[in-house]
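Got some structures for you, see below.
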Structure P
Amino acid sequence: NADGTTTAWEVEMGTAVMMSRRGWTPDTIQAGDEVKFVGQPSRAPGTFGVCCAELSRPDGSPLRP
């Protein structure tokens, strides 16, 4: 955030089976890893959730959600 604080977001992605078929493993991303995501945000006021459409690492390499 602009004021230096952080906001925790909930990111909705595919099922574990779908993600496994796309090459994801339990080690693909770890807690604390920085990622960039693009998607549809929640319309519920005061919530921080998004349905992920695109996901990438800080170097720009894509991760298929």
Structure Q
Amino acid sequence: QQSLQYHRLPVAGKISVTPTKMLANQFDLSLAYSPGVAHACDAIVAEPNEASSLTARGNLVAVIS
């Protein structure tokens, strides 16, 4: 029972997807998506190690069973 309650409350599941950047206006949106994201893409092409600091890559793990 405790395990079921743990998974149900306060919100079902254990993983949440929430924004990490403020998207309050059109300018913020343009930084996050086109055209702003192109700068991050170019930086990663030039230096692949930047992917960990410019994307969610550094925050992800794989669970393989």
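Read-outs: derived from the displayed coordinates by stated rules, not from any lab. Here the structure is a predicted model, which means the values were calculated and not measured. Cβ atoms are built from the backbone, for glycine too; each structure is taken alone.
Quick notes on this structure:
- Taking distance in nm of label points 7 Å out along Cα→Cβ at positions 1 and 49 as the criterion, the top-ranked structure out of P, Q is Q, with the highest value.
- For 4.2 (distance in nm of label points 7 Å out along Cα→Cβ at positions 9 and 57, calculated) the corresponding structure among P, Q: Q
- Structures P, Q were shown, and helix-only ellipticity at 222 nm (-39500 (n - 2.57) for each DSSP H run of 4 or more, over all residues; to 500) at -11000 was computed from Q.
- Rg/Rh (Cα atoms, Kirkwood Rh) - highest-scoring structure of P, Q: Q
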